[in-house]
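Student: Structures incoming, each one as structure tokens.
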Structure P
Amino acid sequence: MTRPHPIRLDDALEGLGVDAPDLARGAVVVTGNFDGVHRGHQALFARATAEANARGLVPVALTFDPHPRLVLGNAPPALLTSTERRVELIDRLGVSHIFIRRFDRAFASWTPEVFVKDLLVSTLRARVVIAGNNFRFGAKRAGDDALLRALGPTLGFEAFTLEATDEKGPLSSTRVRDALLAGDIDEAAHVLGRRHSIEGTVEEGHRRGRTIGFPTANLGEVIELVPPDGVYAILVDRVTPDGPRALATGVMNIGVRPTIGGDLRRTQEAHLFDFAGDLYGQRLRVHFVARLREERKFDGLPALKEQIARDADLARAATRDARPDTTRGSYG
């Protein structure tokens with residue numbers, strides 16, 4: 001499996017068409033930030049593919065990078081997925097093309113009408129536009145679902161907005177973040193439709209884990225939301241240029257390692273079961289299966305070693321039935 005290649009849009013391409021000849025048939029455009037690509041987003045793409053099949057159109061995704069709040073000087077929400085991971089997940093949902101529009105201050109100044117006319121209609125040839133009901137666009141977020149529907153007849157497209165819900169309410173990125181910050185791994189997985197994951201590069205550590213029989217891979221450069229300090233059962237993929245590949249099950253400690261003279265730097269350390277090898281400098285993706293306990297200080301290394309052994313037994317039990325996806329070769 002090779003990684004999908006999104007089409008990046010910038011000012012030089014706007015209104016000139018893109019390298020996607022089948023768009024001449026017209027497109028069903030699903031647009032949004034899609035952080036997490038959760039079940040609510042998945043419902044949008046299911047509607048898009050159904051509309052495209054029924055009308056003989058091309059289903060495409062339009063998303064944005066970086067996050068608008070970052071460009072506008074506001075604190076962005078903690079990310080659930082990197083741009084690359086969003087593309088990977090969206091690619092599984094049946095779209096023909098994934099477009100990423102660079103979000104910068106010039107783009108942020110576009111009026112909602114210009115956003116619709118120049119980007120959705122002229123460039124992407126939208127015949128149908130589908131978005132979540134909280135999607136906002138254009139300068140000062142002035143564009144909403146009502147404006148989309150009002151512009152449609154004049155510009156030749158139909159607009160639909162959807163909100164997927166369950167018994168607890170909307171399936172949203174905010175709900176996933178709230179669950180993760182509370183350590184509720186199961187609720188996050190329920191809304192996402194898969195396990196939450198983080199990705200990082202294995203860095204050199206102090207190698208203290210080796211001295212007690214539990215060597216760890218220390219993940220750095222993680223940009224996704226990391227769950228609260230504690231111990232977790234995990235599944236681990238190795239991320240390669242051809243995509244992720246299942247590597248091992250394991251147990252991860254998140255925190256400041258108080259028993260061994262913890263410092264202020266929070267770390268993510270994964271012990272991989274039944275694996276021996278050098279992972280330094282490699283990219284790993286860690287999927288969270290279960291939260292086993294909080295991080296705490298023990299009365300010396302022997303007590304810590306005994307607890308880690310118990311944690312490993314619990315993590316093995318929690319991941320015993322996990323199998324890689326047969327079509328992708330990865331755990332997620």
Structure Q
Amino acid sequence: MPSFKVGIDSYSLKPLNLSPFELLDWAAMNGAEGVQFSEVNLGPGQALDKTFLDELRTYAAGNNLYLEWGGGEHIPLDLTTGRPKDIAATNRLAAEQARRLGVTSIRSCSGGLMRWKKDGPSTEEFLRLMARALLAERPMFEDLGVTLAIETHFEFTTFELRRLFEMCEAPPGGYLGICLDTMNLLTMLEDPVRGTERLLPWVVTTHIKDGGLLLGADGFRSFTAEAGAGVVDLEAIIGRLGTSRRRPNLSLEDHGGDFVIPVFDPEFRAGFPDLTVPELVDLLRLAVRTRTLVEARQLAVLDRARWPQVCERRVKRGLRAVKQIVSGLAG
């Protein structure tokens with residue numbers, strides 16, 4: 001199997017407050033092969049203008065590092081107020097920046113927690129509104145040669161994203177794609193390997209992230225873990241990605257935090273009509289494995305407040321772990 005490039009997502013090192021150029025330096029010095037910029041930490045007097053983008057592209061190329069870009073949006077609503085939101089201008093700007101950088105996709109993470117809110121639009125309404133907005137933007141993305149990579153976040157399941165692509169007339173390799181966050185699939189009550197398989201043809205970028213899943217009185221509790229230390233089968237997922245026609249870079253993302261998934265609440269559970277018994281059994285197996293690791297003190301929930309203290313060390317170890325997986329698969 002041909003190898004992958006293994007890099008980092010900028011969010012992982014956000015506490016270090018590095019400039020984009022310093023982040024590229026960190027990557028080069030620590031064995032990362034590129035950076036996905038979820039956000040851009042600009043210094044005083046800096047702007048995301050053509051000069052800055054040209055310099056960033058040249059600097060990355062000079063250090064033999066890949067660049068990936070963010071700034072996209074896919075939900076045409078203000079998730080705080082519920083009011084309509086014009087995302088076309090935002091997406092055009094991000095897509096034009098990506099093209100200037102020589103990047104063929106932009107990550108989109110609207111950061112919603114719709115399943116956890118009971119007073120918002122239904123999932124079907126979100127999908128309808130997104131399909132209408134994104135279909136209208138199709139010519140722009142195609143003209144610029146840029147794919148909007150929707151992150152698997154705490155918004156839509158892989159089943160729903162496939163329905164969205166059907167509604168948007170977006171076959172694999174087109175103007176819409178996926179940024180595959182491997183751990184976030186757990187929080188959406190999906191086995192990460194099964195979820196990867198469902199979206200595989202659309203995956204253009206990744207957040208390679210490990211995690212755990214516990215079962216308690218409030219339901220499931222998912223949490224992040226150092227790459228290679230959790231229960232997300234990264235080897236199987238990367239193996240699946242290796243069969244894709246559009247082999248993505250592997251951008252490690254890591255952070256602290258945990259998320260309660262109230263599966264014992266019938267109303268919450270009803271929001272996941274595609275969840276099958278076999279997949280639920282897979283999740284329960286992962287929960288048993290997580291409990292075993294926790295009790296053996298080989299795995300633990302890391303509070304988000306502690307992330308700044310450990311982020312650099314854990315990202316370095318995570319990079320080595322992902323590269324070892326890639327090396328093993330290639331061998």
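Where a number appears in this text, it was derived from the coordinates with a stated rule and is not lab data. None of these values were measured; they are calculated from a predicted model. Cβ atoms are built from the backbone, for glycine too; each structure is taken alone.
Student: Ranked by mean projected area of the Cα convex hull in nm², for residues 95-238 alone, which of P, Q sits at the highest value?
Tutor: On the way: P: 12.5; Q: 9.3.
Comparing P, Q, the top value of mean projected area of the Cα convex hull in nm², for residues 95-238 alone belongs to P.
Student: Figure out for me which of the structures P, Q the number 20.9 belongs to, where mean count of other Cβ atoms within 10 Å over residues 71-78 was derived from the coordinates.
Tutor: Details: P: 12.2; Q: 20.9.
Corresponding structure: Q.
Student: Here helix-only ellipticity at 222 nm (-39500 (n - 2.57) for each DSSP H run of 4 or more, over all residues; to 500) was calculated and came to -7500; which of the structures P, Q was it taken from? Intermediate values should be presented prior to the final figure.
Tutor: Details: P: -7500; Q: -13000.
Source structure for this number: P.
Student: I have 29, 52, 15, 3 for P(r) over Cα pairs in 10 Å bins from 0, in percent, for residues 159-198 alone, calculated from one of the structures P, Q. Which structure is it? Mind dumping the intermediate values first?
Tutor: Values: P: 29, 52, 15, 3; Q: 28, 51, 21.
Computing P(r) over Cα pairs in 10 Å bins from 0, in percent, for residues 159-198 alone on every structure in P, Q gives 29, 52, 15, 3 only for P.
Student: Determine which structure produced the value 0.65 for FRET efficiency 1/(1 + (r/R0)^6) of positions 191 and 247 (r between Cβ atoms, R0 = 25 Å, to 0.05), calculated from the coordinates; the candidates are P, Q.
Tutor: Values: P: 0.45; Q: 0.65.
Checking each candidate, the match is Q.
Student: Quick check: 1.03 is what I get for Rg/Rh (Cα atoms, Kirkwood Rh), calculated from one of P, Q. Which structure matches?
Tutor: This figure was derived from P.
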